[in-house]
Structure I
């Protein structure tokens, strides 16, 4: 097998740069083909960078987010595909308002699954990554991303399902991203304290008493990718409407991050090849 292929499925443009970006950059740099799939265009995302909160940006947010995604993909060295569904937005209020008609979260599961199956059968990935059943946080598009990704992983190799979507292809492994770990925040916060500084994660840690020990209960795979953390940050900053360069993402010195937590974490959710846990390679069991 001369070419390894990885497909990372995400809900919106910018998600790929905050979840597994350094791993993707590493594998692409090592010669694997890596494809990011954005299920929606992120049209309803809030503008989170005050410097980009401008009338001319609001008027063409869809076009701008496409340009941002192209730049992030270029920085990471990955391929990119839009699946073409409409951002559902994050509903707020009590009670929550209904989701917009025709949005991704309301599209029948079979419709969105077939679209992803078609892409899987074209690209033929050996490994897929996506979100766990919580979506990472309760955005309807993130939860739907999990549902669609798992359904497509199961269906892509079944010739009886979606026969018009191409020749069947079995993806060998499916992983969930576990990028936001309380343990990582605590390690970095403690380093700020050792240097007599107030770290940026205090309020997060106070409100986030426990993450049910994800490191021991769910994380199966840790990818050493500290060399690519700077590319990850550059890709994040390329999403200028979504990422404030003054945000907490960029307050921890790079040397601390690379020294104290040089990995990105995943959970092996499905495998069609023999595995030995824990792992340090998404392609373990697949490489020749």
Structure II
């Protein structure tokens, strides 16, 4: 990998803790092996203080600068993000509705020199993340809006229980809320072959605490997560400070572009690329969503 890619890592990542500047070394392997073990155990691994400590204020400031560009829309949703009028049995968990009040800043609103953009496009970072998820390679989304985004949860709002459409999620908190805004998840509550509707319904109704774990993330922590199979949410934010987190969207195949309606829901707009991709969309599994 070229020196330019390594320079980004040297400038941004705390390489004393996370030796991404020495790919394939014993120290690299030790970090990767720990992440793999944690992902295998409960579908989540947090690498604390991934960003150099002297850059945390800059990380927060850059996120705060673009946050006003977030598409904001409160709407009723279910945990599967499928239409609310879908015909389902009365006891189906998708019939339980919640208010989604988080907002997203699209990739085309994030400057190329932002720390999160430098990380997202770094070939060294991509290979490290792929290694942690035991994948041969990862690819940036071809989606001009959804590849990299900033998630904004304002005071009084939350990102309710949901599943991700991708099998692996990479994120980084850039600004903590004054209070609230905790990340909660239910490790592997479903599998590629089994929906486990009863357990999911229990969590959504507030009777499934035994399935729920909570993380208190800090700015600069890198989170690796298997959100396709683990129900998760951000609890309501309180106080006067919004919660900001960067979402790094990768795929195990090149050329991925988001669905038209999902893109419109998240960003309030779609581009010609989304319409063009819709004609060739292929499902990766048979889960509800």
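One of I, II was used to calculate distance in nm of label points 7 Å out along Cα→Cβ at positions 22 and 62, giving 2.6; which? Please list the in-between numbers first.
Numbers: I: 3.6; II: 2.6.
Computed on structure II.
The value -0.67, -0.77 for log10 I(q)/I(0) by the Debye sum over Cα atoms at q = 0.12, 0.13 Å⁻¹, for residues 110-245 alone was derived from one model only; which of I, II is it? Traced to structure I. Out of I, II, which structure matches 130 when volume of the Cα convex hull per residue in Å³ is calculated? Source structure: II.
Of the structures labelled I, II, one was used to calculate helix-only ellipticity at 222 nm (-39500 (n - 2.57) for each DSSP H run of 4 or more, over all residues; to 500), giving -7500. Name it. Answer by label: II.
Readers should treat all values here as calculations from the given coordinates under stated rules, not as data from a laboratory. This one's a predicted model, so the numbers in the text were calculated from it and none came from an experiment. Cβ atoms are built from the backbone, for glycine too; each structure is taken alone.
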